[in-house]
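Read the figures in this text as sums done on the coordinates, not as results from a lab. Values in this document were obtained by computation on a predicted structure and should not be read as measured data. Cβ atoms are built from the backbone, for glycine too; each structure is taken alone.
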Structure P
Amino acid sequence: MAVDIKHLFNDTLPAALTKNAEDAKTIGAKFQMNITGPTGGEWNIDVSATGPVCKAGSGDADCTISITDEDFQKLVENPQANGMQLFFAGKLKVTGNQMLAMKLQKLFSYQ
């Protein structure tokens, strides 16, 4: 089932971060998500000691993820299997601290 990307980053994730604030801060990083395509957008996610916050736009980041909206759907469906495939196919671009990208799965696991 397709995920509504804008709803995920504008509503679902900010609410989950508020609910799991202390645990989210243990991730200890700032992420920039750049999702291209008609249903994409740009979001800055701060899960450092100053967070947690997820807001539209761009900002300082320790790790930047660039992906198309179509490929992001695949990533959401099966993060572990599709994440590596997309990365090695050059469809999931990670700049900055690449090890932090592995922590995104924890970020998206919050309910």
Structure Q
Amino acid sequence: MSMYFPTADECTRKTIFPGVNIATCACEKMMMSYVELQPGSIVAEHSHPHEQVGMMLEGRARFFIGGEEKILGKGDMYRIPGNVKHRVVALEEIVKVLDIFEPIREDYR
């Protein structure tokens, strides 16, 4: 096992909502999360104190952040300040997303 080059087998894997699976990798102060959402799956509305930024890698999803709503696709980015309510609805295909959190979400570790 390398301290600097984690393998996929060393990532923590969780199902956070039905049809929404994550694999995470963390350093001391930040965390990266690779997310796959099955078509039609929903990340229920929630908030957390962590700052979150992300990028769509594949697919299309409807994002609701604060009072705004937007459909995002491959290459689109988003930012979610701490304590802002948000939810996501995957559209007609598998959605793949990369999320970065600061500080680390201990519930995802």
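Key figures
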quantity: Read-out semi-axes √(5λ) of the Cα gyration tensor in Å, computed value 22, 16, 12, structure in P, Q; calculated: Q
quantity: If helix-only ellipticity at 222 nm (-39500 (n - 2.57) for each DSSP H run of 4 or more, over all residues; to 500) is computed and equals -8500, the structure in P, Q; calculated: P
quantity: Relative contact order in percent (Cα under 8 Å, 6 or more apart) derived as 33 - corresponding label from P, Q; calculated: Q
quantity: Which of P, Q yields 20.0 [mean count of other Cβ atoms within 10 Å over residues 39-46, calculated]; calculated: P
